[in-house]
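So, here come the structures, one by one.
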Structure P
Amino acid sequence: MSEKPFGYALICDDIRNEVGGKVSLMGIYGTHLVVEERFPVRLPKLGFFIVMILPRALDIKTLSIRIYTPGNDDDDAPDIEGEVAIRPPTQEAKAPYLRFTQSLLFSEVVLDRPGKIRVRALCDGELIKLGVLFVQGSGAKEEASVSTDDGT
């Protein structure tokens, strides 16, 4: 495993907490969100399921999740940012990694233009890429299936 923090984000239409501690993700997007309407587009909901693996040896002090909407390419100015409280591990914990999961669900999301929704984590000052979703109009549907851009 990596000695650096890493993770991923799944972007979906809805997130539901189920009995028994399960989480159901509805309408998970692959690489593209293709909209039929003209921009700006209103989505009833948009969910982000984030998983991070943090090496315990790094003794991470600060962690925040950042989300950037289409048109925002400034890594220092996220559209949404939230701090994550990191609890110190218990003495009996032996695992070399801490696993962190977070579900974020937003209502009435307005996307003004096509572009990228980027998800990042800021971990002790280091920006970590967790995922990207390309947003495009239906006229670009054919291009969506052949895109190899990794969103960086």
Structure Q
Amino acid sequence: MIGFKLITGAVEFLAGLAVLVLPTSWLDQLIFASTRGELRADPNDLVANFLRSHGPAFLANHDQPLSFVLIALGAVKLVGAVGLIKRRPWGFWLAIGLLVALLPLDFYRALADASLWTVLLLVANVVVLTILVRYRSIFLERESR
């Protein structure tokens, strides 16, 4: 559970750095290469087509804000995961807050896209939230002292 948050936080953080540091032309090629297989399997895939049609222009005009959002989100997830590993109450509340804030977006993406990846991501986040709430006493026992 915590490993999942560490991995997703690290991926978002590194993706933000990549958008900030790498040339836009390289990122455009990455978008096309990463969507090629999905579009072969389903030429009408909404997310892949959206990425291909809007990704390059978005990156060209908004690469810095996007990178800062990804870096910040990744950093918050990493800090929250460290707080959970150390069983700190602030780590628990940070993870709960992030999950509650981002679950509506996950639901929307799962409904709009309905790909295996978005559904698995939604299920994983719901499972993490459920586990955190169920075992909250592990993280909050320091708060009651």
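Given a value of 12.0 for mean count of other Cβ atoms within 10 Å over residues 72-79, calculated from one of P, Q, which structure does it belong to?
P
Which one of P, Q has helix-only ellipticity at 222 nm (-39500 (n - 2.57) for each DSSP H run of 4 or more, over all residues; to 500), as calculated from the coordinates, equal to -30500?
Traced to structure Q.
Volume of the Cα convex hull per residue in Å³, for residues 40-95 alone was computed and gave 122; which structure, P, Q, did it come from?
The read-out was computed on structure P.
Thinking of P, Q, which structure, once relative contact order in percent (Cα under 8 Å, 6 or more apart) is computed, gives back 32?
P
Match the computed value 56, 37, 26 of Cα extents along the principal axes in Å to one of the structures P, Q, and report its label.
Attributed to the structure labelled P.
No lab work stands behind these numbers, since they all come straight from the coordinates. Predicted model only: the values in this text are computed from it and were never measured. Cβ atoms are built from the backbone, for glycine too; each structure is taken alone.
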